[in-house]
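Undergrad: Next come the structures, one after another.
What follows is calculated from the coordinates using simple rules that are stated; it is not laboratory data. In this text the structure is predicted, and so the values were computed from the model without any measurement. Cβ atoms are built from the backbone, for glycine too; each structure is taken alone.
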Structure P
Amino acid sequence: MKSLAAKQKSALVINSKDNVAVALTDLIKEDICSVRIGENAIIIEVLEDIPFGHKIAVKDLAADEEVLKYGEEIGRMHAPIKKGGWVHNHNMFCERGKKSG
């Protein structure tokens with residue numbers, strides 16, 4: 001049987017304001033993921049498969065809540081998502097490129 005440490009995967013929060021982290025490897029549903037936030041880390045159970053480089057929610061996000069990465073809003077959620085869920089263009093949207101100015 002593998003130890004918990006052997007099964008543990010990792011993700012990184014880029015800016016302390018972010019509510020998503022970047023998967024540093026492919027994450028599989030039910031993986032235990034150590035999410036690094038500066039010098040600290042939190043543990044999150046992965047709720048669905050998340051490919052390398054994609055975003056994982058580090059907290060529950062409500063419908064229309066802003067998605068923060070790099071300390072900036074990169075979009076908003078279409079529907080609510082639980083901590084540990086995959087955040088990507090299938091469940092978020094961005095108005096930035098659609099606004100006329």
Structure Q
Amino acid sequence: METDYILPDDCTSMLEVRRGVDATDRELMALLDRRFGYMRAAARIKTDRGVVRDEGRKAEVIANARKDADNRGLPADKIEQIWDLLVETSIAYELAEWDRIRA
């Protein structure tokens with residue numbers, strides 16, 4: 001499959017960097033779309049609104065992201081903050097979907 005970008009280590013111009021960033025952002029959006037699809041599935045499957053928020057699972061997901069970021073040499077503290085916001089946004093989305101499905 002041909003891509004419209006080259007890998008970071010092969011970039012020699014800012015145009016190539018920007019194309020890579022834009023392509024990566026589109027890939028991230030596709031992954032977020034899939035992730036939120038799982039939130040819709042969870043809202044459909046869970047029969048009790050009270051179990052949507054699971055602090056233990058939230059902590060696990062954030063810890064996993066932090067560990068992965070650290071292993072990759074990424075800024076783990078900032079990634080942890082991003083994941084906290086991602087999980088909180090996912091919970092809010094799932095609650096809204098839970099309510100919509102049962103309205």
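Undergrad: For which of P, Q does P(r) over Cα pairs in 10 Å bins from 0, in percent, calculated from the coordinates, equal 14, 32, 30, 17, 6, 0?
TA: Going label by label, the one that fits is Q.
Undergrad: Using the calculated result -500 for helix-only ellipticity at 222 nm (-39500 (n - 2.57) for each DSSP H run of 4 or more, over all residues; to 500), pick out the matching structure from P, Q.
TA: Comparing all candidates, it corresponds to P.
Undergrad: Using relative contact order in percent (Cα under 8 Å, 6 or more apart), single out the structure from P, Q with the greatest value.
TA: For this comparison of relative contact order in percent (Cα under 8 Å, 6 or more apart), the top structure is Q.
Undergrad: Compute distance in nm of label points 7 Å out along Cα→Cβ at positions 28 and 44 for each of P, Q and report the one that scores greatest.
TA: Greatest value across P, Q: structure Q.
Undergrad: Comparing mean count of other Cβ atoms within 10 Å over residues 20-27 across P, Q, which structure shows the greatest value?
TA: P
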